[in-house]
Structure 1
Amino acid sequence: MNSILGNWAEKFRPHPDGTQLPPHHGHCLGCGPDNPHGHHLVVQRRGEEVHAVHRFSERHMGAPGIAHGGAVATVLDDLFGFLLYLTGTPAVTRQLEVRYDAPVILGTSYELAARVVRDDGRKLFVEAEMSEVGGTTVATASALFLKVDIAHFDRGAPPAPVDLD
């Protein structure tokens, strides 16, 4: 198994309440600290939910001064991925629905929260919301994730480096 996947698989274990959860991997578009184009989402466990505060920058612009809807969906989808650390199993997004209730303004901090609403065999039903800090909800999301074995990701993993010496 690729070393990125091996390290990733280790993250599907109990994480104490209140702790900052590890990024999925360094180059993840949503949370990877090493991805120069990413969102660098920092997520914390709070009980059976995951929470984050996020601020969209000019690189996420759709209409002038407003975050692109795809950037908002990316952040919500990535937030859902942190719930998998709580459930203890990898899964993939099967369906994602985002409702935009107000413009997501660049440079404004937003609070995000997500939770599993139902665990039904291979299916995980999840919900999230994004709100102005202490205020109005600007977006909500629901998704269906399908649980998979970690080997599912071998197809997309970069090959291990080959030593030619």
Structure 2
Amino acid sequence: MSARLIHHIGILVPDLEGAIELWSAITGYTFGPIHRYRSTHYVDDSDPTPHFHDARLSFSVEGAPHIELLEATGEGTHSLAQAGVHHLAFTEILELDDEIERLAQLGVTVNGVDRNPQGEPLLFFTEPRTTSRVRVEFVAPLDHPNVMDDGSPLWRDPATGRLDPWGPRDS
């Protein structure tokens, strides 16, 4: 297996707007529009059946690795009890089920999986107790259930077909 590069570092915070202000002042980074990962098929240790998961987040424009600020929500993997450095993320992983199996052979377990309505895995998080107390997120290159903070759809880049909370940018 060739080495993968970290796409982003997720930091779970109690107040997203306050964290954007703080992390902008600390790093000089610009953070993008607040948007939401709003899924109805998330599974974690808070509920082993697919359930609603609504996470507010913002990514830095600078990177990679980017900084992803996420606002704490719910009782499971994204609860306030999990605040702090939350995960290291690797994106563009084509076969997430195969990756889960590969990691299981290494003794790494999963705690947090999202699938689309067709059952395809969109992302998963490792159980931090099996990865030196740091979650690792693996993300498939599929459309994810992201919307803007007000619930409106994300802009889709006509050149790449990818959803993008930034909208069109000047070249």
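Values in this text are rule-based calculations from the coordinates and carry no lab data. A quick note: this is a predicted structure, and the numbers were derived from the prediction, not measured. Cβ atoms are built from the backbone, for glycine too; each structure is taken alone.
To which of 1, 2 does the computed value 2.6 (distance in nm of label points 7 Å out along Cα→Cβ at positions 101 and 125) belong? That value comes from structure 2.
Here distance in nm of label points 7 Å out along Cα→Cβ at positions 69 and 141 is compared for structures 1, 2. The highest value is that of 2. Any idea which of 1, 2 comes out highest on distance in nm of label points 7 Å out along Cα→Cβ at positions 53 and 109? Top value of distance in nm of label points 7 Å out along Cα→Cβ at positions 53 and 109, among 1, 2, belongs to structure 2.
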